[in-house]
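Visitor: Structures given as structure tokens follow.
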Structure I
């Protein structure tokens, strides 16, 4: 990148919660935290639901927020070199055949770890102390004393060791759990006692006290926790999904919970979202549903996100490879 200033456009969607909105105030605060880098920017435009995007794209070198309309992006944005998604998951933008070949696409990996770790400590402890069952008993006005042993020494099988998976592993280790990691390869992780490739998943599931799903949604991970794999779990096991709903067979999961063949589950993701009021999932016993809130800091999500973006801006201006680059072949 040359020494000239670059123009940035920020695209927001009002349908999203304001936790994700990059407002002028939040942008100005980020520029104040990164004054030297901010001096390399020309006037930044901030749009909402495509209101000014066509004009902004004509001169934008970088865009924060993926436009709703993505056809002919090369023609509509001739100067564009960098597009940044303000989410970690990019499955909603796949396939990436709309992305111009010379545009780098980055995502928000790294913005979710701290909050996800706190959520995971809560979810693991809830399942171990049989809290979903106690909540059901409370609704039924049933007094039943449900005791539980110490959680220390139990086994958490964490499927996916990216930002969210590492957060889950940190939480599990803090609680004294043994952590078995699963990912595409058996590359070691300092947060897991052992790491296996995903091809070993079937033989790992029977030993798990908790199964944590923390993988991106790709063709390879869709239905990863299938009906057949759910049948490999012991009836005292619990499941936590902070990934995407299609990663697991929810119909089969609900059936196992209704039949007492699983101890409980905490799901932060469903399909569709919002979950319809008439969905049978609402009434599944020993199931806790949280409305996709596990990983996003309500006060600082945008601050964290923009700090990561400015970190990459330094690399962009220096002509260095950007971090958190999305691989079109893998889909994350």
Structure II
């Protein structure tokens, strides 16, 4: 069983810097993710700190410096209506915002760690629209003009595809994220009627560009929209800690070719409660139920997570792997 912690702002902790300074500097950003990979050997390595802000900032959103070790967040949305978003031309990934800096940092990570699966974060259309006009404005337009919002989401796909083209041109891959669209923020019916067509479109086009099905990473209570997520043709989904994981995994039995990342509850890890953490890992291993295409994840590791807790989690999972493999050999059930 592979351990796949999600390391974004936590990479700054690994090198003793705060998320803001690392998020604005190619040298620090690459160093943070190189050192995190050397420490955890995790896959994939998504090069970023505030991964949902990149495209919105390139379109004009303001990201302000947080206090202390907080994660940078958008403080000003540049637009307020879907109609305005319909007029947007794609940003230039070679020049706009922090996009060129993040691509440069990712190339450094790939050069320094050739065995790593290095990816650039790419926002889904609903998450991007939320960051461009604010969630309240977007919700109001979903109620009053749902067809316009659906067209707007599809319109935003073109810019994200151009971003993906530049990433591929640089010899890199993408990590696709769309957590703003999760219920109850967006109802399952609205997900189907407003988001799904744009989601299918962006995943189809980016999958063609990178040469493989793109993972569809959506956190939160995804069980009510799992069937729609699978309609996109993705080969990799996340089973978040915030959903009914047992029912989620029961439904995934009908999709053995799709890789599932089952996230553990991060609270025992951040509290350094190793006894509870071991029980949580055991719980997730039971959920995996010897599925072939499965791994254990964490969701986004908070900045303050002690690296010792991450390493102890990895060691415990490895010990369970060794025990399970020995059991298979003793009973003649080892895999060839």
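Each value in this text was obtained by applying a stated rule to the coordinates, not by laboratory testing. Only a predicted model underlies this, so the values are computations on that prediction, with no experimental measurement involved.
Visitor: In terms of Rg/Rh (Cα atoms, Kirkwood Rh), for residues 220-315 alone, which of structures I, II is highest?
Guide: Once Rg/Rh (Cα atoms, Kirkwood Rh), for residues 220-315 alone is tallied for I, II, the winner is I.
Visitor: A value of 32, 24, 18 was derived for semi-axes √(5λ) of the Cα gyration tensor in Å; which structure in I, II was it taken from?
Guide: Among I, II, the structure yielding 32, 24, 18 for semi-axes √(5λ) of the Cα gyration tensor in Å is II.
Visitor: Out of I, II, which one gives -14500 for helix-only ellipticity at 222 nm (-39500 (n - 2.57) for each DSSP H run of 4 or more, over all residues; to 500) as computed from the coordinates?
Guide: II
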